[in-house]
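FYI, it's all coordinate maths here, none of it is from the lab. All values derive from a computational prediction rather than experimental measurement. Cβ atoms are built from the backbone, for glycine too; each structure is taken alone.
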Structure I
Amino acid sequence: MYLKTIIQGRLEFGTQKSYEKVTKMFLQRIETYYKSDVFLKYEDIFKDDELSLEVPRYVAQVTDKAFRTTTGLLGYCAQFAIAGSIRAWLINEGEIVHFETLEPDSDKGAVQSFVRGRKLVKVRGKESEAIEALSNAIEKYDRHAQAYERRAKVNFMMKNYHDALRDYNKCIGIDPTIPTAYYGKAKIHILREEWNEAIANLDESIKKSIALQTLYWKSRKLKAECHIQLKEWQKAAFDLKLFTNRAFKADNPNKFWLRWAFFNYGVVLMELEEFTEAMKSFDKALNIPEVADGLNEADILTYRGLAKQKAGKNGYVKDIKDAASKGGKKAKNLLKSLK
């Protein structure tokens, strides 16, 4: 049985000695143990001039055995590395069957400092310690893309946006396959209202992630927001249609934003004068339980009423009255004009 696999990432070996050792062991194991079971070729992934192993993105149909053999060998190679990460998915009919993150886990100083720093990033109040540990990893190996990316995240949390942007750029310059770096850059550009720059980075985040990842859909949502700010209605509609058509699982954080997405999709459709479709989108927004997404029911009712009016449908006055009774300021002003 053949399943879809996606593999991408990069490992840095740092020294000629480590690189020669890992390449020798890779070839030896291919010849001795694995032979045809490994589907990544030596000449395609090892970069002699950079002392690295790189898989920009590999997509193919493979057997479960070949996937596990190949990722097992890549995991073995990772233990010679000083930095880097490879992500590997095995997918069957849109569901992840198996997922591997292959990273160095040795006693090398840069590895240990990074592991410590990455853990501290998740601990509230430990931001300064996280930056110190990640900076130590970078001092020990200045091409540590993951350390730059994690340090950028902490700097962003601490509102050190200049430093965060610098670190995200350093990360991408070393390893352009890390989608979270582009997503982080986009958020800084959004804070600066640099919408086109944000969109460019969100496009990269989408390209470098896969549709089964939370990040992919977070990027789609943010990109739609940027297009709305630029009044690029067709482009916003494209991203919002994809987002609202996605069946998110209960534990996916993107599910929280579905009401927001249906409402904004409706607003965008009204700008495109697709009033009947806008009504349907507002209907779906109203059928989702209220959450702290920055919306209130009065807003949705108001816009649904306007969509009904534009579409020549009955019931628009009732929607606007209901919205006004719920405190909607726009609805109250509309009622005056209707009278």
Structure II
Amino acid sequence: MGPSGSRKGTAMGPAYDFLNDLGIKLSAEATTREALIRALHKSSNSSVDAVTGQLKMHSSITIFSQELTVFLGYNNMQLMTDLCDWYDCRKRWTYDTKNMGTDEILGVWVNLIGATTPDLLQSTLPRDAVGSGLTARMVLIYEPRKWKIVYVPHLSKEEIIIGKKLFSDLEQISMISGEFKVTEKFMEDWIVWRQRHESEPAIKDSRFAPYLERRPMHMLKLSMILSAARTDSMIIDDVDLSRAEKITVEAEKKMSRAFSGIGRAKLVDILTKVWIHVATKKDKRITMASLLEEFHYDTDKQEMLGIIATLRTMKVVEILYEGGDTIIQYIGTKDQEDRHGV
């Protein structure tokens, strides 16, 4: 997630090429709920447990959407409910059609990677669904801007070699089959981590309470992924848990910003934009005239005065008067930014 122009699609591009070349079953980027269920039903396959030799059925599909809000549609509650159901990877999921009987899907496994902006997420999802439901089952990676500008995009010889090695590694990972096991050291560290997780919330934002309830599941899944990236032994060790925690904590530093502007208060979206705009100015100050000019499409003078008054009460800005100009000076702290998703 990030604002328009932050190169979300560019970041996803190489992953799409790998998925295609590996023959991973992908959903259409724009589809109906019925078509998606049909595609999931047709993706049914079997795998043999390398340890027990048992045959297991699974229906696996990957949703890869560079415009996630197009895929989800506007207030498409039924599709969002289905995605929430599939998160639990049920052994059997049934769908009753109007004229075609019942579709039974065995071993549901749906992966989803998508990109969108906070504004589009706000307009697509029902307000009450933000922070709970579907978004609580997602790890939201937010970046406010592109990392750097590459004037002539190309892969170096070294990157091409790395890409070939990575593809070979992914090919081996795709053939791993069976049940992962955990070591005793993993279990010891896991119990310590769970106790810390329950006593010290990682994100101090009430909108993320449902996400925090599912955070342990995210950690387990990520530990499994990191184990597969490290070795084909299918054994999850303490090193995988440690890496999973570092990655998760790093992602969560900016996760609140994915919901910036989403709330029940009037003008909360504009308030957040104004906050970010002043905070990211080079000298962290701006004249009231410049601020009104910047946001004249979103609000008027009276509403802007209310926004500035609110930020001043929150001790985020102070008002100065210099040479006949009204100056908005940013004085907010990093802790405030983290708590309010700025």
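Out of I, II, choose the structure whose coordinates give mean count of other Cβ atoms within 10 Å over residues 169-176 equal to 19.5 when calculated.
It must be structure I, since only it matches.
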By the measure relative contact order in percent (Cα under 8 Å, 6 or more apart), tell me the structure among I, II with the highest figure. II
Working back from 1.00 (FRET efficiency 1/(1 + (r/R0)^6) of positions 161 and 193 (r between Cβ atoms, R0 = 30 Å, to 0.05), computed), options I, II, answer is structure I
Value 1.00, calculated as FRET efficiency 1/(1 + (r/R0)^6) of positions 233 and 257 (r between Cβ atoms, R0 = 41 Å, to 0.05), assigned to which of I, II: I
To which of I, II does the computed value -19000 (helix-only ellipticity at 222 nm (-39500 (n - 2.57) for each DSSP H run of 4 or more, over all residues; to 500)) belong? I
Among I, II, structure where distance in nm of label points 7 Å out along Cα→Cβ at positions 57 and 121 as derived comes to 2.1: I
When FRET efficiency 1/(1 + (r/R0)^6) of positions 9 and 105 (r between Cβ atoms, R0 = 30 Å, to 0.05) is compared over structures I, II, which one is greatest? I
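If we compute distance in nm of label points 7 Å out along Cα→Cβ at positions 65 and 281 for structures I, II, which one ends up with the highest value?
Sorting by distance in nm of label points 7 Å out along Cα→Cβ at positions 65 and 281 in descending order puts I first.
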Quick one: log10 I(q)/I(0) by the Debye sum over Cα atoms at q = 0.06, 0.09, 0.10, 0.12 Å⁻¹ came out at -0.28, -0.62, -0.75, -1.04 when computed from one of I, II, so which one is it? II
